[in-house]
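For reference, the structures are reproduced in the following blocks.
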Structure P
Amino acid sequence: MNRAYHLCMHSFSLTDDERAIYEWQLWVQGFGEAGQLRLKQATVLITRCGGVGGTLAYYLAAAGVGRLVLAHAGELRSSDLNRQLLMSHAGLGKSRAEQAADRLRAFNPHVEVVPIAENISLDNAERLVAMADLVASCAPLFPERLHLNRYAVAQGKPLVDCAMYEMEAQLTTVMPGRGPCLSCLYPSEPTAWQRQFPVFGAVAGTVGSLGAMEAIKVLAGLGEPLVGRMLLCDLATMAFRTMQLRRDPACAVCAGVQSASRAP
């Protein structure tokens, strides 16, 4: 039996060790071993893997998503350490993507982690989205989010979009052809968006955890994802609400796109 065939067959079953690790989540109604196998067979692109994306990646690794692609350029700075929990003081000045990958591999050796020391751009978005079954957008820069949205829609890939500012967070899920995309909501880059902004790590971690649960739901066919809805969180008052979203029939990205979103 060759190695490629063995790896392929391995992905269609759970090992005894995996059953032991994921035992408690296998009890979740509507999930079970079939849902766990769908996670194991899935690849998620996470960009970036800082305060929001790092938490999201951590919980996807904990849940047993089989392959995580981490896109994040640059080296760790002291100002990252209040929220980027996959990093450490010993890693200052070193690659964030590599540190995050090492931490996730140590945490769950059953998960394949692919670090890519790049931030999303028009030049690489199509290639990186093509590597995944689902995209988790956690980028602080709006052009990155719009590039991801464009190619997720073009390739029929679900996209979970996570954002935060100060004490507020928001989350929505794009399923091409089944609801609005980000360009329906933001036809152009918001002029007030900033690269640096006030942030508590706990706020970033909150939306990252919620984003991880959205990704798990989409991949496993569980619950009701936030398609056509946006979750708005004000952690200053602990007020949570959902807002209905409308698809723009004239959207430059998703107009005319038929339902093509797929998960493993």
Structure Q
Amino acid sequence: MLNVRDFTGEYIGTFLLVFFGCGSVAVTILFSAHTGLFQVAAVWGIGVALAIYATRHLSCAHLNPAVSIAMVVGGRMAPAKLPGYLTGQFLGAFCAAAVLYALLSPSIALYESLHGIVRGTPASIQTAMMFGEFYPNPGSGAAAAVSTMTAFFAEGVGTFALVFLVFALTEGCNIGRPDDSLAPLFIGLTVTAIISVLSPLTQAGLNPARDLAPRLFSMLAGWGKAALPDNHFGFLTVYVLGPIVGAVLAALLFTKIIEPLMNDKRNNGCC
């Protein structure tokens, strides 16, 4: 049985994260509202921080299936809680995509008309990328050689860094971490930094719910197979499996190696 409080927190938090983040991508494509990668990355980071602040006293504000799975692997969350967290995350992301589409649908149609884009054709990737992600990033404006394996590695590395820092920023034995009230801000900054580096390769998903749920919505909204990044199930390999593998490895590294060293430092060091 789903825990209503956990589900509600993850639903609201993930909704906010996707609404702000995907919204920043959408208005950049449609209206050139932001210039440069860092502005979009900053909005993502702000969205993450605000979503955590808004919901961390309902659930633990994971807002990301990879983070939730990592918390189970690291012993920070009971496995029985996982269904409620995942359900809230995927539904929140899907509904955020639907709301964004409702707001921007006339503008998307006008953009497609002005640029001669037929929705559902390969050219419609230019608008589908507002929802799901692609590799290499179609909007990066520069040539990038990104194979499925490279994209998988990039998403794994990015999520590894994110989850490692989430653990580090919330672990009590890390006496060098900022105050608990500042942790969401630093997690948001982490997301901004990772997106700033990896977005030209994969659009920096780092979150299976953020990618898969809006991608599914875009498929239903007329983009069909054009919403998929390749013909090799890359949307699962790269944007679902990659983040989960990276997150699990980060959880194991932190809990099995780093956390014991931090405890030893606190008990026997000079701090």
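With distance in nm of label points 7 Å out along Cα→Cβ at positions 62 and 86 derived from the coordinates and found to be 1.5, which of P, Q does the value describe? The read-out comes from structure P.
Given a computed value of 0.9 for distance in nm of label points 7 Å out along Cα→Cβ at positions 70 and 206, which structure among P, Q does it belong to? Structure of origin is Q. Hey, semi-axes √(5λ) of the Cα gyration tensor in Å, for residues 102-213 alone derived from one of P, Q reads 34, 17, 11; which structure? Source structure for this number: Q.
Looking across P, Q, the calculation of relative contact order in percent (Cα under 8 Å, 6 or more apart) that yields 20 traces back to P. When helix-only ellipticity at 222 nm (-39500 (n - 2.57) for each DSSP H run of 4 or more, over all residues; to 500) is computed for each of P, Q, the one that comes out at -10500 is P.
Taking distance in nm of label points 7 Å out along Cα→Cβ at positions 126 and 254 as the criterion, the highest value among P, Q goes to Q.
Bear in mind that the values in this text are calculations on the coordinates, not laboratory data. The shown structure was predicted, so the numbers you read here are calculated from the model rather than taken from an experiment. Cβ atoms are built from the backbone, for glycine too; each structure is taken alone.
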